[in-house]
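A short reminder: the numbers here are calculations on the coordinates, not readings from a lab. Source: prediction; values computed, not measured. Cβ atoms are built from the backbone, for glycine too; each structure is taken alone.
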Structure 1
Amino acid sequence: MQYMCTTWLIGMPASGKSTLCKACAGIDTDDIIGLHQLLPRCLNPDEFYTAEANAIINFIENNTVTGVIATGGSVVHRKETMSAMQNNGTIIWLYCPLEVIQKRLGDYSTRGIVMPDGITTLEDLYHNRMGLYAKYADIQLDTSKHSMDECVKIIKALAPSQ
């Protein structure tokens with residue numbers, strides 16, 4: 001199945017993925033993969049990233065959906081997931097400076113953020129992922145410079161026609 005009219009939102013936690021997805025009447029992959037059920041079953045980050053990748057790829061292969069889909073921030077840790085998304089839509093990276101992410105997140109330990117092995121701080125995670133987001137994104141949108149309404153308008157304007 002193809003998602004040629006799908007817009008995928010990627011970015012750090014608190015970059016605005018879920019909020020903007022909801023505002024665009026989209027789908028959040030946390031719901032698709034059953035994030036809250038998946039996290040306790042995974043013993044380590046590698047298991048989580050693999051389970052997340054398998055669930056998203058399975059979703060892509062078995063569904064025809066158009067519109068906006070928000071991913072978890074960790075989706076970039078599996079190139080097979082990113083390849084499936086690239087082949088099935090446009091990827092918008094919701095960029096946000098670290099200082100803004102930290103302010104929006106507050107106590108990030110309550111957010112279910114899965115850190116790769118060797119990464120222990122939000123700052124390290126941020127720097128680890130920036131290159132990955134840049135590598136896979138078709139478009140970058142700085143959510144710290146626009147209101148939510150402006151971001152929604154930009155996403156809809158950048159999204160392939162439905």
Structure 2
Amino acid sequence: MSSTRMSRYVPTVQEFAARVVLFHEAVAEKVGLHVTDVKVLRLLGAEALTPGQLVEHTGLTGAAVTALVDRLVERGYVTRERDEADRRRVTVRAVPAQVRKIDKVYVAYGEEMSKLLAQYSSAEFAVIEGFLKHTTELLREHTARLREQARGTGAARTGSG
């Protein structure tokens with residue numbers, strides 16, 4: 001039974017993943033940013049992260065994160081803030097008004113998703129939500145494992161995103 005489910009799941013999730021990537025690339029293009037810039041803005045959300053944390057979350061090199069943050073600062077999407085206690089420590093914070101401009105691009109998609117989700121009962125939605133949460137955690141774990149393996153084998157890390 002499991003192999004039958006996987007044979008149906010794999011092509012569906014492969015297309016889904018590709019469509020998600022293509023959608024986010026189109027959003028980034030629409031607002032004049034690189035798709036990696038938008039990913040970092042989403043990772044930041046309302047919290048501030050250090051450049052080192054951004055390296056950990058994205059797998060980008062330190063130099064690539066510095067260039068990305070420079071670009072986002074220049075465009076007004078993020079600010080750099082010095083820690084009052086340790087002036088050497090810098091955090092990066094998204095500028096909410098700028099992020100709201102990106103959020104507006106998602107409005108039509110959000111409206112369509114609301115209609116789609118309304119078709120499911122509370123119990124069905126709970127199953128969907130649980131699946132997505134567990135899948136997200138598996139993706140986080142496997143991404144970290146793959147990056148660790150790549151570092152362990154001396155594989156080159158790139159700044160592409």
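Which one of 1, 2 has mean projected area of the Cα convex hull in nm², as calculated from the coordinates, equal to 8.6? Could the numbers behind the result be given before it?
Values: 1: 8.6; 2: 12.8.
Traced to structure 1.
Computing mean count of other Cβ atoms within 10 Å over residues 19-26 across structures 1, 2 gives 11.8 for structure 2. If relative contact order in percent (Cα under 8 Å, 6 or more apart) is computed to be 23, which of 1, 2 is the source? Value 23 for relative contact order in percent (Cα under 8 Å, 6 or more apart) corresponds to 2 out of 1, 2.
Suppose helix-only ellipticity at 222 nm (-39500 (n - 2.57) for each DSSP H run of 4 or more, over all residues; to 500) works out to -23500; of 1, 2, which structure was it derived from? Write down the numbers at each step before the final one.
Details: 1: -14000; 2: -23500.
Matching structure: 2.
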